[in-house]
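Peer 1: Structures are listed in the sections that come next.
Bear in mind that the values in this text are calculations on the coordinates, not laboratory data. All of these numbers come straight from a predicted model, not from anything done at the bench. Cβ atoms are built from the backbone, for glycine too; each structure is taken alone.
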Structure 1
Amino acid sequence: MINIGEYNELEVVKQLEFGIYLRADDIEILMPTKWIPFGTRIGDLLNVFIFRDSDDRLIATTVVPFATANTFAFLEVKQTNSIGSFLDWGMDKDLMVPFREQQIKMDPGSSYVVYVYVDEKTNRLAASARLNKFIEGNDLTIREGDKVDLLIYSETPLGFNAIINNHYSGLIYKNEIFETIRIGDKVKGFVNRIREDNKIDLRLQKSGFELVDEVKWNILKIMKEGDGLLSLGDNSTPEEIKAKLHISKKAFKKAIGALYRERLIKLTEKGIELTKDTK
């Protein structure tokens, strides 16, 4: 069975002047000459992406698109006409977002998080900005503490919403963010809490002892690469600590306390200094 909008491993069955044909079940799909890998021969198996061209023909390509079917992606609008907006997804033919699938008006030159899907009526690839239709909420396969892939897709007064592992949605609270993030960013994160209604709280940093240990060695690395002095201390503001280390003051104090107990640092009027044995 051929999967449109995805990668398929197909056999080369014909080689002509304008391209090659690959067999998919009982049909043959064209790959134009410009995309044929050097040295390709009849009988070879190629891992190819399948899409429909402007004439609605199935086409195989070795070009890697910015997104495949059944995935979320952050894509730029190239143009808008009477039927919808068209996104740059790295292919010759742009990807359409019908007006009915737009949450707000899409402007050329701006980028939006969308879901790429195969339209059941036309069997063509399209995209939707109505993300809630495609976000899963039941039968979670993630657990608290799991490291996950995140795609930031919206901002709220509480923080940022993110797509989790291309399936679920979760919230990163603003007071848990110690680095600059924007809509469209792909980042690593952690499942902080799963509530009874399956709503998911996220964080960008590890928690507990793992976070303290990571912060400790990061502080030591920064100090060793510098002059052995870090101009921060107990009286430093959360903003100062966030600006220099991208962590909370609570995490900073725990890490500094651990380093002090291990006699790796000493506290002075200038801030924090490495001990002689640590330098």
Structure 2
Amino acid sequence: MWKLVMGILLFVNLSSSAALFAGNDKRTLGGRQAAMGNTGVTFSDAFSVFTNQAGLATINTFTACLYAENRFLLKDLSLFAAGAAMPLKENGGTFGLGAVYFGNSLYNERLINLAYGRRLFNALSIGIELDYAAITIADYGTVNAFTFGVGVQYKIIPQLVAGAHVFNPLRWQFTDFEEDRLPSVINTGIAYLPSNKVTITAEAEKNLNTPIMFKAGIEYNVIEKLSLRAGVTSEPFTSCFGIGLNLGNLRLDLANSFHPVLGYSPHFGLVYSGKTKKQTG
């Protein structure tokens, strides 16, 4: 009976946009991103492997990330992700690799992606991802699919960055049934940095099967080692907040999001950055 109940809950979860492939916000991973209203299309860190691969282009050292999320404090709605990015020599761009797991033994979703970002001009960067997605349901088996995504970032002025990303533009799907289609998601946004202490983000995200989502966030660097963050999202309305701790080569990101009906979801992110390499050109 317990397995039956959990199975029903997980399928309801899918229909309410809470899972990796069914939701319209799961392309945004990271503790900093979660605290700032799930924005991140303009960011440049290890989590760009998942969110916007154009952000990899400005990374000039090996970097890796870990992420964990417990949706609505339910163990069976936990998500885990790990990623890494390595820049090539002579401004050859940056390669990244990432993996995501959501669910439990009864129902789970996995995503593995290979990413690449490169700077075309001083102000313009592009990126691409190749993805393998799989869903496993106990006693029913596994379905899988391949897809891709593309992204771009453009520094309008030093204080203003624009970004855009499209996931699964060809609307590929797991099976021949229309309801088994992978989500096609378009995300655009800007980041405004009025000073070296403040970052303000605003984004619009459209899953072709759901209403448009608006997201906004703010980050304030209180001191060099401590950042305070907050954000909101629509569809559904969710408030977010968190902190960032800069510990040398490590950045620890803690966040919490609140849904007025379903409750709290804690988020944990960790980013490691190696020693910065000098770039030429």
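Peer 1: Suppose distance in nm of label points 7 Å out along Cα→Cβ at positions 71 and 135 works out to 2.0; of 1, 2, which structure was it derived from?
Peer 2: Checking each candidate, the match is 1.
Peer 1: Further question on the same structure: Comparing structures 1, 2 by Rg/Rh (Cα atoms, Kirkwood Rh), which one has the largest value?
Peer 2: 1
Peer 1: Okay, next question. Comparing 1, 2, where is distance in nm of label points 7 Å out along Cα→Cβ at positions 55 and 247 highest? Could you put the intermediate results ahead of the total?
Peer 2: Values: 1: 6.1; 2: 2.1.
The structure with the largest value is 1.
Peer 1: Comparing mean count of other Cβ atoms within 10 Å over residues 47-54 across 1, 2, which is largest?
Peer 2: 2
Peer 1: Right, here's the next one. From 1, 2, which structure was FRET efficiency 1/(1 + (r/R0)^6) of positions 79 and 127 (r between Cβ atoms, R0 = 25 Å, to 0.05) = 0.65 calculated on?
Peer 2: 2
Peer 1: To which of 1, 2 does the computed value -2000 (helix-only ellipticity at 222 nm (-39500 (n - 2.57) for each DSSP H run of 4 or more, over all residues; to 500)) belong?
Peer 2: Label of the originating structure: 2.
Peer 1: Looking just at relative contact order in percent (Cα under 8 Å, 6 or more apart), which of the labels 1, 2 belongs to the structure with the highest value?
Peer 2: Numbers: 1: 10; 2: 20.
Of structures 1, 2, the maximum of relative contact order in percent (Cα under 8 Å, 6 or more apart) occurs in 2.
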